[in-house]
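Just so it is clear, none of the values below were taken in a lab; they were calculated from the coordinates. Here the structure is a predicted model, which is why all the values come from computation and not from measurement. Cβ atoms are built from the backbone, for glycine too; each structure is taken alone.
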Structure 1
Amino acid sequence: MKVYTKTGDKGTTSLIGGKRVPKNHQRIEAYGTVDELIAFLGLLRDQVNNSDHQSMIIKIQDDLMICASILASDCENCEVKIPKLSNDKIVWLETEIDKMEIRLPKLSKFILPGGHPAVSTCHISRTICRRTEREVLRIEDIDKIPSDVLIYLNRLSDFLFVFSRLLTIENQAIEITWQPILD
C-alpha cells in the first residue's frame, strides 16, 4: 500500500464511511489533535525508564487510536468495524489516578510545568489533551459523538496532570508553585 493516494491534493480527505470533507473540517481537526497527542505520548514514553509507566502510556496511546477512529467515522452502518471506547477504560484511568495520588503531597496551589524533560512532555501532552476536548466539543455542536470519548479525554487530562506530578517526584525534580504577585 502506498502512503500517498493523491486524493487529498485539493485539500479534501475522506472520513470512514466515504464522505469527503475539507482537511480543516472539525472532525479532521479533532482526530488530528488526537494524533498529535499520541505522538507526544510517544515522546513521553521515550523519556521514562519505568517499564510499568511505558506500558501505561502504550495502553493510553491505543485507547486514543480508538478515539481517533470514532472521530474519523461518519456512518451508522460502516462496512469497516469501528472499535468502541468502553467505560472500563475510563475506570482504569480513574483507578490509576487514585493510585498515583496516594504517593503525592496534597496540592493547594497551582504549579508551573517543568523540572525534567519527562515532566514537561507530560504537561504538553495534558494541554494537547485539553485542546482535543475543545475540538470534540465543537463537533458535538453539529454531530453526535459517543459521550465516552469526551469523558475519556477529560479523565486523561486529569491523569496526565497527576502523572506529571508523580514523574516530578520520581525524577527528583522540584515542583515549583505559582506565587502570584498581588499589588
Structure 2
Amino acid sequence: MTKTLLISWSSRKGNTDFILSKICDKINSDKELIILRNKKIKHCIWCLSCHNKSECVINDDMTEIRNKMLDSDIIIIGTPNYFGNISWLLKDFVDRMHPFYKFELLKWKKLVLIMIGGWSIESSEKYLDYTMHGFIKYLKLNLVESFCFQALNSKDLEKDSEIISKIDKISQKINSIE
C-alpha cells in the first residue's frame, strides 16, 4: 500500500492545517499528518558533518521525520505564504535537508506542494514555485503538482464551500498517484 506523509509547516492552527487534515481524511493510502510546530527542529549549524554521512549530527525531532520521509512514497508539504515566501518552519527544515541531497535519499519520491496566502492564487503559485525550486531540483524529487489557496485569516477556508470541492479534487489526484 502507498504511504503518504503530510507535513504542515504553519506556525499557527489555521488554514494550512485545515487543508492538510481534510486531504488526509480523504486519501486512501497509509497516511500520517505531522504538524511541524509541535516538533523540535533546531537550526542547521552548517557544520557539513552530513557531507560525509547520511544523517545530521543534531539530535532532535528531525531524525523521526527523516525516517518517515524515507519510508513514504508521497510527501505532501503545506505552507503559508509569508510575504511571498515559505514559512520559517519550512525554511529551517529545508536547511536541514543536506544529507538527503548529498546521498540522494529522496530521489524520485513524489511530492505535492500546497501554499495558502492572502495574495492572489497566481502570486502564491509564482512564489511557491520560486522558493521550492532548489529544494525539488537538488533533492531530485518528482513534483506531481502544486496547489494554492487564497486566505488571510485563520478560519477563512473553513467557511468556503468551493474549497471542499477543490480539496476533493486534490485528494482524488493524490489517490490516483502510483
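Descriptive notes on the structure:
- Origin of the value 1, 8, 18, 22, 22, 16, 8, 4, 1, 0, 0, where P(r) over Cα pairs in 5 Å bins from 0, in percent was derived from one of 1, 2: 2
- With distance in nm of label points 7 Å out along Cα→Cβ at positions 31 and 159 derived as 2.6, matching label from 1, 2: 2
- Computed -20500 for helix-only ellipticity at 222 nm (-39500 (n - 2.57) for each DSSP H run of 4 or more, over all residues; to 500) - originating structure among 1, 2: 1
- Test item: distance in nm of label points 7 Å out along Cα→Cβ at positions 143 and 167 calculated as 3.1, pick one of 1, 2: 1
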